[in-house]
Each structure stands twice: as structure tokens, then as C-alpha cells.
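Alright, structures below, take your time with them.
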Structure P
Amino acid sequence: MTVHCSYMLLPPKESLHGFMNTITFLMFSGLTLYNFLSAIFEGPGYLPLKWLPESARDETYLQFCKICQGYKAPRSHHCKKCGRCVLKMDHHCPWINNCVGHANHAHFTAFLFFSVCGSLQSTVVLSISLYKAIHKAWYITHGYENPIQFSVAFLVLCVFALGLAIGVVLAVGMLLFMQVRAIIRNRTGIEDWILDKAMYRRLPSDPPFIYPYDLGWWKNFIQVINFGFGPIGDGITWPVVEGCTQYTLTIEQKEQKDEKRARTRPFIVVKPYSGYWFPVIYGWRVCSHPPLTDEPRIALHCSEMVYVTRWRKYWLFGEKAFEGDDSRRIRGWFPRCCVVEVEQCKSSSGEVDGLMSKSNKKNQ
């Protein structure tokens, strides 16, 4: 619709600015598609399976991935959807069906930039065309030339296309802003979360946590956006600020996970849960207060044990671990009303086994 309206509004064969308008829009469209496909097929860059640091002494600073059977390099994280440890993982993007990481961060950001630019140009062209089409009678009455000729079908298509263009400018523009901010700060979405927790858990008297990868906005920028749009470095060793080491952030993350394990509470399932996102059988409060995240929900069965690490008013986030098989860990959200804390069971009834046997009989 944008090309069609451009040919009526600013014919490329009749003026230089009409030619430049059409060429610019086609360039934005082509670069959007190119960077979109590059982000998909180049991938984020994966850590080799069973990866080990060069020095065995460094293993104490790193986390071990039981699925990849190797250590996680600094800034690397395991993606459940990809099934691999991703270098400098930012997030898993469903639109490219891949992670955004070390190797494709530049192409992903360029994809967002050119799509917003093209949609912004499309919004201007379609808005002017729609205005002239609606006020066609006014132009004829006052003797002005109106090159826009729309049938009812094309008028509907123009309105629809304009709505899509505005939606892309707003939604993708916000995502572009977040990516540019992440590049300038040299922080991924995961590292933002780690840094927030690092600041929160420190006392006012404690020395502040120094983020090791912030080298200044320009050095941060060219580390991702460069002439070749290719990754700089191997994705394992990173330049850090003075006073920090390669393992400053990984040590902090390990300490945070240790604290998380310390505050984990065991719960026992007393009501089954199917794993549906909107379980209407548990009331409108549970359905109307879901956790605002794309993290999964997990199905629960009576008498199962769940180890809870995060709390909401009506939902809990926990993990089901299978005895003798640490790799079969299932994490996700579930309604709070489906479980009872083990300590609460002990204080009220004195025995957890009684509640478990009671639930089993009810199921039978």
C-alpha cells in the first residue's frame, strides 16, 4: 500500500524527490528483511559443549551447566528453548525463533532500526494519502489537483496498513530503544537483572558493586555496532574496567543463587493444577492476577513436592526436582492455593505424611 500510494502521491518518474521517496522506502524494506534473516541464520553464537576454562583454578568462579556438561563462560547463559549455552545472551526472541546474543546482536538491532524507519515513512505516506482521499470533494471544489484515487477496497486497505505501520513504530520502536540502551550500557537484559539484585542486596555501609563491562558509551557501542556488523572477540573473554576481573559478574551471580537456595521453601501439592494459563476453577482473583512474564506454568499433581523461590499474592514460582535425576528439573508458575508450605503442615498437624496419604486417597 505504501508503494502504491507513493506512485500516486509522488510519482518517481516525474520528480527527483518522488524517486528518492520510493528508493528510500524500498531500501528500508530490503535492509529490514536482510538483517531479519541474518539474525535468524547467523544465530547468537553458542558455547562449545563440555567447555572448560583454560585454567582449572578458574572453575571455582564459574557455574556448571548440567545439560551442556560444561562450564558457563562469563556472560553466557543456558537457553531452554535453544537447548544450548548462548554467548552473551540477551533474550530469546520468538520473532526470529532464536536467541539474541554475541553473534547476531548487531543484525537484530539493525532489523529493529530499519523496520521502524520504514514504518515511520509508511505512516507519513499513508496518512497524507488517506487525508487527500477523504477530502477529495474539497480539492475538486477549490480547483486543486488530487492525484489520490481510491476505491472503497483500497480505502479500507489503506486504513488497515496505516494501523499496522503505527503499531510497528510504537511497539518495535520501544524494543529498539531498549536494545540501544542495552548496547550503550553494555548490559544484556539478564545482566540488568543481576545488577539490580546486586545493588538491592547490599547494605548502605557495603562498597558498591562495580559493573565490569561498562567501558564508556562509545566503546560499548562499537563493540556491537561496527562497519561489518560482525561480532568482536570470541564471546568468552571480555575487556573489563579497572579493578574488576573476568569473573566479577559470575561471582556475584553465584552468590545471588546461593542466597536464592537459602530462602527456598518446600511446598506440598494439595490440589492438582493442569498448567493452564487461566485456571478459572480457582477463582477470578487467580485469573485476573497472573504473573506478568512469559515464563512457563507447570502442571501439579497431589502429593508432589515443589521448591518455591518467588512469591506473588496469588501465584508462586517453583521447581519440581525428580529424585536421582537433576537434569529433569521443571520450573514454572502455579496458583498459590494449590500448595501448602511444609513447615505450616508440620506446625498444624505434626506430620506431612498424613496430608500426603490423605491426598492420595482423595485422588484414588
Structure Q
Amino acid sequence: MLVFIIRRLNLFFFTMLLLTLLTFSLSFLFPGDPLVNLSGQINATPQQLEQLKLAYKSDQGIMQQYFAYLSHLAEGDLGLSMASQTQITSEIINLLPATIELSLIALMLAMFVGIPLGFVAAVNHKKAADNVILSVAMLGYSVPVFWLGLVAILVFSIQLGWFPSAGQLSLVYEIEHVTGIQFIDILLSDSVYKWQAFRDASAHIVLPACVVATAPATIFIRLARSSMLAVLETHYIKAARAKGLTFRQIIFRHAVRNSLLQIIRHIGLQFANLVTIAMITEVIFSWPGIGRWLIESIYQRDYTGIQSGLLVLSTFIFIVHIVTDFIYAALNPLAREHNHGTS
């Protein structure tokens, strides 16, 4: 296990090296002065420009500039937003928890819906239920997320009035920002309207979470189905049948548990896909997350914000991959071998 952890940490540091090289090089590829693109100070005075040159070592070689950039990242200094002229670090700290909250709830929803349906399709292989579930999965995966979000707002918000169409919480509730995750902040609040706010936040997250979860749920259906079919063909399942176990006992005692192990290793990859979908969904539902902020930075040509947003989101996704690898290796000892485990 120690060797496995060291290999994964080495992969993490190498990936971070490439990632920082990419974001650093973007400052030279974007229009304008690379120093301004890195710092975000578009209205700097001549004295401030001299200080920035010393801080970022722009008058020295490219390697010295890169190491100066890394030192700023290590200090948590991502520069100023060109659009708002505020610290990007503080903006990301305020916005990232909302994206994490939406992504985690959507991921749980996709798993709780997709995995059982995949198992049902595998158990009913080549039967009507299998064909129906696969058809629904193909349809759900093919629907564009922006179209699905707009249709959800039109039907469930405007016509039926069941759920709010935008935002994270109604303005009538004043909840102190503690963690940035709305549900946790509401539970930590001492407001007398705590539970009303909790219900309101739950209503706000239903539509965006369902839209984000649709495509990953269809992928989990196919993953669970193929994993279950593979497990049902293994020798220990055939031995269990020979011992006289019923089909229900084989499925619930042996097949489901071993099928879930194969699905866990794919959760990290699906989380990356889910965060990408969440970025578009945040714009449609005016969700105050980092994805919406990053897309607005692209529209506003906020080059410093684009670099920092890509760096933070990519780092966050890769950390999820690493954690998923560790969980899978802890549950499956074979994954710790040299030729196993996700890369």
C-alpha cells in the first residue's frame, strides 16, 4: 500500500507541474503584458509595475519567472481579477464550496439512480427491462445539458411552479457564510427560520442537481450493468450456483458487493465530467459557483481569472481522482499491485 501511495503522489506532483506550466504559459499566450496577465493589476502605477517586476522577476530568465510564479501560488496569491480588481483567492474561496455542494449532491443522485438501474438491467439481460433501461440511458446521455436545464425551468418552475428557477437560497433568509456550503451553514445558524431556510435551499438545488446528474447517471447505468454481467460470469458465482444458492442470494450476497468495487474506480472520472456539466448548469440556474464565475471571466476577458480558475478546478478534480484511487485500493488489494489501479 505504501508503494501504491508513493506512486500516486508522484503522479500528482508531476501532473501539478504540468498544470502550473500550462497556466504560467497562458500569460504569454493571452493578449497584453504577461506581467499584467499574471498579477491582474491593469491600472498599476509605474511604481507598482516596478514592484511587480521584482516580485515576478519579469526582467530575468523564464525559469526564474516560473519559480516566482510558483512561490506566489504557494503563498495563495492568485493575483487580482481584471474585472473586479479583487483578490481571486478570496473569490474562489467564496464560490468553490457552492460548486462542491452541487457536484456532490448530483453525484450521489446519479449513483443512487444509475447503479441500481444498471444492476436491474444486468439481472434482466436481453429482456424487456434491459432494453428499456438502456434506451433511457442512451436518451439521457444524448440530451444537451443546456437544453435540459431550460426545459426543466420551463416545465417545473414556470408552468408547474414546483421549484425555484434560479439562485441558491431566497433573499428573505439571512444565513451567515461559514463554510460556503449552504446546507451546513444553515444547520450551523442560530436563526429561528433555520428549517424554513433548509427547505428553501433544498427546493433550490433540486432542478440543477437533477440536470447535472442526468448524464453521469446514464454512465453509471452502463458501468453497473457491464460490471454485474462480468461478475455473474466469474467462477465463484458459478460455484455458488452449484452449491444450491438461489438467484436472489447470489445477487445480494455476492454479485452486488463485487460489482460495486469495479464501479468505485470510475467515480473520480465521472466526477470530472460532472464538474464540467455543473459549469454550464450554474450559468443556466444562476448558481453562485466557480463554474459560473469562470465562464463570466471568459466573457469579460479576465485572463488572470481564467488562469486561476482553470488551475483550481483542475487541481480539485485531480485530488478527487487520487482520493478515489486510495479508496479503491483500500477496498481491493489487487489494485495496489504494479499493473492495477487507475492511472
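Summary of computed values
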{"item": "Structure from which 13 was derived, relative contact order in percent (Cα under 8 Å, 6 or more apart), options P, Q", "result": "P"}
{"item": "helix-only ellipticity at 222 nm (-39500 (n - 2.57) for each DSSP H run of 4 or more, over all residues; to 500) from the coordinates reads -23500; which among P, Q", "result": "Q"}
{"item": "Comparison of P, Q by mean count of other Cβ atoms within 10 Å over residues 28-35 - largest value held by", "result": "P"}
{"item": "Entry that produces 19.4 once Kirkwood radius over Cα pairs in Å, for residues 132-307 alone is calculated, selected from P, Q", "result": "Q"}
{"item": "Distance in nm of label points 7 Å out along Cα→Cβ at positions 92 and 108 - structure with the largest value, from P, Q", "result": "Q"}
{"item": "Identity of the structure behind 7.6 (criterion: distance in nm of label points 7 Å out along Cα→Cβ at positions 20 and 268, calculated), options P, Q", "result": "P"}
{"item": "Structure responsible for 91, 55, 41, with Cα extents along the principal axes in Å calculated and labels P, Q on offer", "result": "P"}
{"item": "Winner on distance in nm of label points 7 Å out along Cα→Cβ at positions 300 and 316 once structures P, Q are ranked, highest first", "result": "Q"}
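Bear in mind these aren't lab numbers, they're just calculated from the coordinates by the rules spelled out. Here the structure is a predicted model, which is why all the values come from computation and not from measurement. Cβ atoms are built from the backbone, for glycine too; each structure is taken alone.
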